[in-house]
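Got some structures for you, see below.
We did not get these values from a lab; they are worked out from the coordinates using the rules stated. Small disclaimer: the values here were computed from a predicted structure and weren't measured. Cβ atoms are built from the backbone, for glycine too; each structure is taken alone.
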Structure I
């Protein structure tokens, strides 16, 4: 009879092969197991835990590698940004081409938050009940009358 350590090692090998992309039939054939027995083994909670642990290990390695690559890319981008800025400033100072000067200056202003603003027109339509229209008219009339009374006083104070 196999010890728990031997079984665990075999389970790890099976799990590694499955995670590497082999199907159950391939693993069974290469390791000398019956397909049905292997399918039963794969369904066991103990095996599922081994599979999950190995999957997590693989993800940790991938996660570390991805984070390292992102860090390297950020550093490269930062270096390229400084180099690009320096080249643009040199070009700006050494050219007599007005269009180029304008484009570089506009680019700097855009990046500093002083870019051109764009106008956007929005048309909104909504329906009002007749009683709401009457209330709005009455409020506007009162406002107009109050404004005219205010204007008619000597110092702009209300009567």
Structure II
């Protein structure tokens, strides 16, 4: 895999045919995550963002029901390493919100998944711990195109 100049590895494109396959991709990514990592998950409504996160959460040891936190901003799940799931859909931009809004969801002791990261792109950039960017798009029926890009400089590797 070739590293890009802007600090990310070349994207990996995968087509899934079911929710189970999308969850499996989330689980595959989760196996590479460590405390403090943040994964940005983008895509239109109904694209499968929460399905992807659910697969990652299961692989990380979450046993609670994993649902979209759209109406609550975020949820925290108990697991061997704490997991949080943030949804910024209802926020116009993080720059107009309380600066501590994400403190309960993003930190060195947990792994965080952020849906609709474009709503807070500049505010999220300061984290400096973005481990991966995921974009999920409808491809007709139950099929999805998933683009995953890992941070190239993360732990000194390109993926």
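Worth pointing out:
- Computed 8.4 for distance in nm of label points 7 Å out along Cα→Cβ at positions 24 and 144 - originating structure among I, II: I
- Entry that produces 10 once relative contact order in percent (Cα under 8 Å, 6 or more apart) is calculated, selected from I, II: I
- Winner on mean count of other Cβ atoms within 10 Å over residues 40-47 once structures I, II are ranked, highest first: II
- Of the structures I, II, the one that 108 was derived from, the read-out being volume of the Cα convex hull per residue in Å³: II
- Label whose coordinates, when mean count of other Cβ atoms within 10 Å over residues 64-71 is calculated, return 14.6 (choices I, II): II
- Source structure (of I, II) for helix-only ellipticity at 222 nm (-39500 (n - 2.57) for each DSSP H run of 4 or more, over all residues; to 500), computed value -25500: I
- Taking distance in nm of label points 7 Å out along Cα→Cβ at positions 104 and 120 as the criterion, the top-ranked structure out of I, II is I, with the highest value.
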